[in-house]
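In what follows, structures are represented as structure tokens.
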Structure 1
Amino acid sequence: MKNIKENIIKLFKEGYCTPQIARIAKKIREPSTTIHYNIKQLEKEKIIKTYKAVFDYKKIGEGFCTYVLVNLFPDQYNNPERITRELAKLPQIESIDIIEGDWELILKVRTKDIDEYYEFVKNVLSKEGISKTKSLSSLKQIKTEFVEL
């Protein structure tokens, strides 16, 4: 049998997961058609944005997780979305938040290991508009996407 795990993981990351309608129907004791209709309405109203698998990141080669605090140059303060849109395209960045306080952004970055993270820092975090960063490496993840690990 073909090994297509990498392709499946890639698609799951892009939101190709679907709800288990029969299982939900059984749990809340409603017909599958009612569940399907309501889910479609939630999707149409953009209340549900995507479906995502929760991975054991070590097993898929993305076990090094780092939170990166980012300072922008003062001329970027009025439009942080410009930089965040650029950064959001990168597959290593799992999430980006615009924050308040001493830093303007926080990134959640996933790489295979520290060497790959080093390359990421050299090539990405030295971009125009970013004045300073501070990395906080995760030692062990306890809960993610509402799932205790």
Structure 2
Amino acid sequence: MDNFDFIAASDRPALLAVSTHEWRCQIENALMEMGYKVHAAEDHGQFHFLFNQTNYEIVVIEETFCSSPEDNTTLKTVQSMPMAQRRHATIILIGANFESLNALQAFAQSVQCVVNFSEMPLIGQLIQKAVVENQTFMAPFLAVQRTAHLNAPR
């Protein structure tokens, strides 16, 4: 990744925290085919820096990104963030311990979607489904937020 990569208003940014090279390439290719501008973090520090610089539409985190699932600082950071900091993104967690699209597992991990490694050939379709479901879920909240903002006293 370039040290200086500008995000234009028309860009659809996505951020990857995936250590496994094969899966990282597969996810990156799927996202680029869908029109996303993809950034990939090399470690936990870079993820934190990038996430705080841009409102990423999609964030994909591998449960073993640079560590064991128990020590995944990136995942723990996202899980502990206030919703206001992460509601702009559809956060997808991939790993061997998940059943793809299991809403309860996703909820337990504080993400919008979980994907099992066995489903990686379908990652593009799974990402699209997760994004649509997240946008549908968030639409009423965002509509109320826009209305409240427009009607706020000035």
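Only the coordinates and a few stated rules stand behind these numbers; no lab work does. What you see is a predicted model; the values in this text were computed from it and never measured. Cβ atoms are built from the backbone, for glycine too; each structure is taken alone.
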Which of 1, 2 yields 19 [relative contact order in percent (Cα under 8 Å, 6 or more apart), calculated]:
2
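Assuming 25, 18, 16 is semi-axes √(5λ) of the Cα gyration tensor in Å as calculated from a single structure, say which of 1, 2 it is. All intermediate terms of the calculation are to be shown ahead of the outcome.
Values: 1: 34, 21, 14; 2: 25, 18, 16.
For semi-axes √(5λ) of the Cα gyration tensor in Å, the value 25, 18, 16 is produced by structure 2.
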Of the structures 1, 2, report the one carrying the highest value of mean count of other Cβ atoms within 10 Å over residues 93-100.
2
Working back from -9500 (helix-only ellipticity at 222 nm (-39500 (n - 2.57) for each DSSP H run of 4 or more, over all residues; to 500), computed), options 1, 2, answer is structure 1
With distance in nm of label points 7 Å out along Cα→Cβ at positions 29 and 109 derived as 2.3, matching label from 1, 2
2
By the measure distance in nm of label points 7 Å out along Cα→Cβ at positions 21 and 133, tell me the structure among 1, 2 with the highest figure.
1
